[in-house]
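These are the structures in question, set out in turn.
Derivation of every value follows stated rules applied to the coordinates shown; laboratory data play no part. The structure displayed is predicted, hence computed values, not measured ones. Cβ atoms are built from the backbone, for glycine too; each structure is taken alone.
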Structure P
Amino acid sequence: MENDFARFGFRGCDVTATRRAWILTLDFEAFTARTAPLWHEAMHRWAARCREDGWKFSFFTSVEHVVRLRAASSGLYEDFVEAAGELHSAGVEYHPHNHCLFDPSSGKRATPAAERDRQVPDYPKRPSMYYDIAYRNGMTFREWLPTLMRTFDEFLEEAKIGRPLALAFRAGGWDYGSTRDDVSDYLDGLVAGGFAFESGATAGVRGTRSWRIGAPFSANMFKLVPPLIEVAPTDAMNCGATLGSIPYFGWVSRILRQPKLWMPPLGPGVLVTVLHFDELFHTGHGSSTRKFAVEDPVEVTRRIDAFFSRIHAARRLLRLEPCTFAELRRILRDAH
């Protein structure tokens with residue numbers, strides 16, 4: 001099935017890689033003042049493992065959650081930006097992520113809770129970022145993005161982190177709009193904001209068998225509105241999963257369905273894995289998930305170490321080298 005960008009006529013020529021790279025993207029969201037202390041410990045442990053093994057990650061950081069934590073507690077926020085700085089020095093690159101229109105001083109959502117909980121039966125996506133900005137609050141994405149970026153830059157400055165040389169964006173809830181005009185507004189906003197990459201292509205209708213996120217390895221990169229390039233996700237991994245669990249086997253099955261990734265001869269391409277940091281603190285799977293039920297720092301450390309062991313094995317078997325979005329341009333070329 002065609003992804004939305006192709007369906008609406010925005011898909012340009014393919015882009016290929018000159019080597020086998022692995023961009024580990026992590027949606028960094030859902031942290032609160034209550035969960036912050038354990039979250040901070042996990043950030044420090046993650047940084048230590050990055051340094052030990054030479055890993056690089058691209059963190060799509062929920063700007064509204066950063067602002068809410070800053071407004072809730074200056075002390076917890078200081079701990080957070082200190083840990084964010086340590087992660088950056090260990091190999092983490094930060095990119096903006098957003099789920100809604102919010103007050104840049106408090107992080108408070110512009111949409112009342114009662115309205116947010118209302119079902120939207122005719123919207124083919126989860127009504128998240130674009131729906132909230134445009135349909136609930138009557139603002140274009142292009143109008144909203146400068147406010148979002150000023151707030152994101154404040155976080156980087158407070159954490160003493162420089163902007164990546166090439167910025168990437170991923171819409172919260174995979175929601176960049178549902179019509180051609182919506183998607184045009186979204187892409188034009190990214191181009192005006194100086195972004196180099198988008199990483200969230202989807203296809204189909206959410207909640208149905210047609211729903212798809214991303215594209216297979218070696219077929220997941222193409223030009224959009226110049227100079228923007230789509231670098232679509234290829235797979236998703238639960239970083240809190242245990243070896244042999246349902247989520248772990250789910251990742252293995254997604255890899256096996258991409259033979260160009262593992263069948264000889266191993267050709268070039270960019271594997272783009274989606275992770276969520278908050279999954280370190282959840283138990284269960286699917287409808288039985290209990291969010292933030294893990295409160296033992298020892299268990300969180302065990303989960304992080306197990307995750308790094310798994311990706312170390314995958315890196316060796318698949319002959320992939322970690323890469324960030326800022327490094328990506330050096331290994332890309334247009335396909336003819």
Structure Q
Amino acid sequence: MRFARVFLATVFLGLCLTASCGVSPYEHQGDEAYARAQKLGGEEKQFAEKQAYQLYLLAVRYHPDKISPRLRARFIEMSVARAQMILSTSDIFSDPLQFFIEDIDTFFTGDIPSDIKQQYSLLLVQMADSFAIKNRYLDALRYIDKAVGYASDRPAIIRFRDSTVAKALSENLDRAQHEFAQGTAENSDAALIRALYYAEVAMFFDSTSADARSLLGKCRKRTMAICCDYHKALDAITDTLLFRKIDKCPVFLAVASLRQGGGAALEVLLSNYSNRAIALTNGDFSLLDTAGRRYKALGAEKKIGIVDQYKDIQFPLRFPKPAGKIAGIVFEKGDLISEKYFF
């Protein structure tokens with residue numbers, strides 16, 4: 001018992017001394033675990049890194065007035081090591097992984113050593129690759145762009161970004177071509193809507209792609225008379241963030257017929273999947289030409305009717321003669337903006 005009391009007193013005295021020197025007790029113990037980790041390998045190294053991380057975390061949380069550049073750098077280094085370990089043994093959607101990233105971003109400053117910045121950059125690239133494997137390309141690009149800011153070898157990461165974009169373009173373009181061929185052969189509205197969606201996604205990733213632009217035009221032409229509700233047509237939505245980029249409005253338009261003479265006469269179908277009933281007037285609609293000019297429907301104050309939620313309504317509209325080729329029609333009502341392009 002006497003030995004135990006002497007030992008505890010010695011430990012307590014040591015912690016007091018380290019605290020008086022500006023280093024918290026947690027940081028001191030973390031340094032010991034960090035030193036052990038440098039000499040070990042395998043599971044023993046991972047265990048020591050885990051101890052160091054946990055102690056450094058306590059140090060930065062409970063002694064924020066004692067966070068030195070050295071502590072900050074070591075905490076981030078151990079956080080990166082722990083995140084890499086979890087990423088190699090768990091799923092990209094693991095909650096602890098996101099906690100590590102949040103902690104790193106919270107305590108990251110410009111004076112972090114370049115080798116630790118590079119380690120963090122490689123972790124972000126690894127996460128991006130995991131997202132890309134799951135076809136979560138928007139998340140992948142977000143992490144790649146973040147990695148560029150920390151990397152010492154930026155050209156390599158930029159090349160990885162280019163290849164990720166190329167892969168996203170290729171996969172969505174292939175899917176769009178497959179759906180378009182099926183929709184054309186079977187006269188399937190659902191397949192044609194899916195083709196339109198994937199062509200839109202391909203263009204989202206690379207608006208300069210001639211193949212994507214050409215196919216998108218064909219899909220728009222074939223779906224001109226169809227209200228393209230992607231929710232109904234898609235088998236599954238694996239990337240909700242990307243889906244919201246493409247599916248911008250819950251109001252869907254179709255044009256059953258278009259006649260031109262002194263003006264333009266359209267037979268329009270509107271499907272309302274918004275969260276409310278909509279009172280429609282002619283003034284809610286504009287015609288677009290290929291130069292981007294807009295032409296309001298004639299008789300702007302004329303009431304069309306009220307379309308309830310999950311209901312359709314069909315009605316005629318007349319427009320002034322456009323100066324250029326007609327490109328599409330636009331519906332605007334408050335925060336609801338829906339566009340229907342014809343090619």
Structure R
Amino acid sequence: MKLASRTKTAAIVIVITLVVWVVADRSVLRTGSEIAVDVVVNCDEAAYRVTVLDPADKVLHVKFTGPGSSVDRVMAQDPRVKWTYDLANDVAEKAVGMERYVLSPRDGFTRLANEHRVTVAETDPPQIAIRVDRVGRAAVRVELAPEDRAQVAHGVTIEPAEVRASATTAVLKKLADGQVWPVPKLNLRSRRLLAGELDSQTADLQPNIADIDVKFDPPRVTVSSLRLTEFRQERQITEKIPIQIVAPPGLLRKYELVRLDPADEISNLTIVGPRADVQSVAPKDIRAMLVLSASDKPNPTGSTPIPRPLAFWFPNHPRVTIAGNPPEVNFTLKERTAPVPE
């Protein structure tokens with residue numbers, strides 16, 4: 001009986017202790033360490049564009065206060081916590097035209113606060129600043145990029161020739177002034193074009209200037225009757241071409257190139273370029289180079305050779321290149337027992 005009584009008493013003590021721990025954890029607040037939080041502002045993108053001005057990198061540094069276990073759960077979230085704010089249209093309209101519209105950091109943590117019973121202790125920066133621009137629409141003509149236009153023969157057709165652009169007022173003005181326009185992202189190295197044939201491509205549209213925030217509808221066009229102004233041709237070089245070693249000063253005095261696989265020459269190389277240039281290239285006009293860097297070290301004992309793509313240079317024919325990816329060679333470096341004198 002005494003044993004049963006003692007066991008019962010011990011169990012009660014354990015339960016009481018656990019309850020005290022839980023109550024203590026819930027009643028004692030703790031401020032966690034600083035964590036980085038991504039800033040996300042959602043809006044009606046058909047009507048507005050939002051630019052986060054502060055923090056410029058869209059990363060907010062935050063400390064949360066709450067029960068210890070809740071703070072720990074927030075800090076351990078994977079993927080990491082986000083500061084998310086849904087910008088209502090009436091608020092967006094109010095902010096249009098203002099240089100900066102300020103949002104409270106707490107506004108982006110409402111769901112987090114409700115779920116985990118934590119509050120924001122401090123943030124860096126102390127507030128979120130945004131700029132809101134109204135989105136307009138305009139019809140714009142699709143044109144080839146200048147670098148593509150220089151390589152393509154006349155007679156190209158684009159369907160549709162005109163698309164709708166959605167952008168801020170400032171960008172629409174650039175579209176109207178002809179500074180910005182939609183260009184199709186063409187592949188001028190397609191097999192048909194390089195063979196001198198007509199080609200037709202369905203291509204994504206992009207602004208002619210990178211990093212311009214504009215959307216096109218439809219986002220793709222079909223470009224037909226494509227032909228290169230200068231017929232390009234592939235040719236296979238069957239003769240052997242020696243591989244030259246290019247290395248920083250001192251590297252080959254310290255290390256010895258003891259193996260090159262394939263050997264010190266390559267063959268069956270396919271080149272591509274304008275027909276006249278390709279036909280006049282001779283093996284002596286091709287520089288095949290294994291380029292070593294200052295960070296290259298001897299291969300560890302028993303390890304496999306180091307693979308590296310060759311670099312090619314056509315000093316007399318700058319418009320000729322290698323067709324496809326350059327061939328790779330495997331090389332092995334070994335430390336010299338006696339460095340070569342300078």
The highest value of distance in nm of label points 7 Å out along Cα→Cβ at positions 36 and 276 among the shown structures P, Q, R is in Q
With helix-only ellipticity at 222 nm (-39500 (n - 2.57) for each DSSP H run of 4 or more, over all residues; to 500) computed for every candidate in P, Q, R, -19000 is reproduced by structure Q
With Cα extents along the principal axes in Å, for residues 204-283 alone computed for every candidate in P, Q, R, 42, 33, 25 is reproduced by structure P
One of P, Q, R was used to calculate Cα extents along the principal axes in Å, yielding 53, 48, 40; that structure is P
Calculated from one of P, Q, R, relative contact order in percent (Cα under 8 Å, 6 or more apart) reads 27, and the structure in question is P
Note: Cα extents along the principal axes in Å, for residues 100-163 alone at 66, 26, 24, derived from one of structures P, Q, R, originates from structure R
